[in-house]
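Pasting the structures in now, so scroll down.
Each value in this text was obtained by applying a stated rule to the coordinates, not by laboratory testing. Being a predicted model, the structure only gives us computed values, none of them experimental. Cβ atoms are built from the backbone, for glycine too; each structure is taken alone.
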Structure I
Amino acid sequence: MSDNRPVTPMLKLYILKFAFRLSVFFTISVLYIRSKIEATEFLKTPIFTVPLGGYSFGIAPLHLLWCMFMIMMFRHIFPGSGSHVSMALRKSRKDTYIEVPGYSESELLKYIKSKNTLAWWVLLAWIALNAVVAALFFTHVIGEAELMMITLFYFIGDYVCILLFCPFQTFMIKSKCCVSCRIFVWGHFMMFTPMLFIRSFYSWSLFFTSLVVLIRWEIIYAKHPEWFWEGSNKALQCANCKDRTCRIKKQIRKHLFF
């Protein structure tokens, strides 16, 4: 049965963000396909200058991408509670927790144990995949430009998982949706894993900031697991969800018989 309910503002926002990510990826991909050097030069060539203390600093697309990525991660380190913030992220805040009266602590522990085990499998799979990327890079089969393209591919893959189809959700973590997903903010760590292999301030700052995002999430998850389970947090239950970012994904999964 189709979902005839109106598209939520959060879903519209995610679709707009996805369109923006696609435009960034395809613009740089076209340049890369035409010429790796041309793509590299485009990213590094200043498009305007900023005067500062008697000096002028050139701002290139690479700097803008870096700023965008950092702002994106800082929003996850310091999440707000407004309607523009998804419930998937807001569940890490105490003020959004709505306790289910009399919830079973034993069931909560069982749920947490199960999801932790599945999360470890996701982590091992991701490390194995990117170990191949690292081997290709350090044996000079691919270079820094290719690592950047892989990062941008992960950049759009993050929203493919949220809006369209998530292999981690379907085959590994087994969460019902992003709102209740055990590894929701792992996307940044996954996205910037290739940046670990490039020795520069910009690449390492992205990777290690993504680690901060992940560690913050894991600490909160360990201290307050009741915030992350719909059996103990009413806000995560489908009846109370105002995001409904799963709408498109559910239709796709239905037709794929997952």
Structure II
Amino acid sequence: MLDVRNLTYEVIENGEKITIVKDINFTVGDGEMLVVTGPNGGGKSTVAKLLMGVLAASEGKILLDGEDITGMSLDERANAGIGYAFQQPPAFKGMTIRRLLNLAAGKDLPEHVCCDLLSSVGMCAGEYLDREVDATLSGGERKRVEIATVLAKSHKLCIFDEPEAGIDLWSFSMLVDEFEKIHREKKETLLLISHQEKIIRMADRILVIREGMVDACGGAEEILPGLFGDGRECACINRKGVGGYGIGCGNK
């Protein structure tokens, strides 16, 4: 279980303190899928980076299965069982995809397992296994490779920051199938940051972050009507507020 308490992140710019996220509170139960959505620039990716340890929280606590991991490094959090896929994955010149998958898994994987991992994100293993994870791959290809590395190992918590970004429709459908499988088997807790309706509708609960604060948090049946009033687009991205929600694990 992930328990986030009063998570705050501040930076100093030109001598002025700027609050990026403020007093974020939420939990994610074992085997649960929480989808985080909201307007661009609202602080969603910052929250993900704070959870993984890419950024250090200014205030608040992060607990994983009751253990306070707030002071842990990125490596320590990975060893504690958190997997993370960046919104914009880095390139690794000289590193083959095969080698990266083995490193992510913590062991040498049989070729058929590597092939299955790449196939699950819409990539042809024969064409990609021995290619380098460098600038010769498109942003979307690197994105799919990184998602495959997260899937290469079991985690207590998997965080995916906009997994749909830069991915074609066919690959996206395969990726959604993979998320549905993980969710159905309840073996891992999922936290997905997304604007995609198909992903949002898969959620057990939805967390809406706006202007660095929790705007709404609750079960999918409570939050969805305010997000998809016309059944086509995420209304929270296009208007102020989400219909008066003040429920669930929000700010105090």
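Given a computed value of 4.5 for distance in nm of label points 7 Å out along Cα→Cβ at positions 30 and 134, which structure among I, II does it belong to? Considering all the candidates, the number was obtained from II.
Which structure, out of I, II, was distance in nm of label points 7 Å out along Cα→Cβ at positions 22 and 62 derived from, given a value of 2.2? The read-out comes from structure II. 12.8, 36 is what came out when Rg and Dmax of the Cα atoms in Å, for residues 126-173 alone was calculated for one structure; which of I, II is it? Matching structure: I. Matching task: 1.6 is the computed value of distance in nm of label points 7 Å out along Cα→Cβ at positions 78 and 182. Pick the structure from I, II. The read-out comes from structure II. Given that helix-only ellipticity at 222 nm (-39500 (n - 2.57) for each DSSP H run of 4 or more, over all residues; to 500), derived from a single structure, equals -19000, which label among I, II identifies that structure? Value -19000 for helix-only ellipticity at 222 nm (-39500 (n - 2.57) for each DSSP H run of 4 or more, over all residues; to 500) corresponds to I out of I, II. Suppose mean count of other Cβ atoms within 10 Å over residues 14-21 works out to 11.8; of I, II, which structure was it derived from? Derived from the structure labelled II.
The maximum of Cα Rg over 2.2 N^0.38 Å over structures I, II, that is, the highest value, falls on I.
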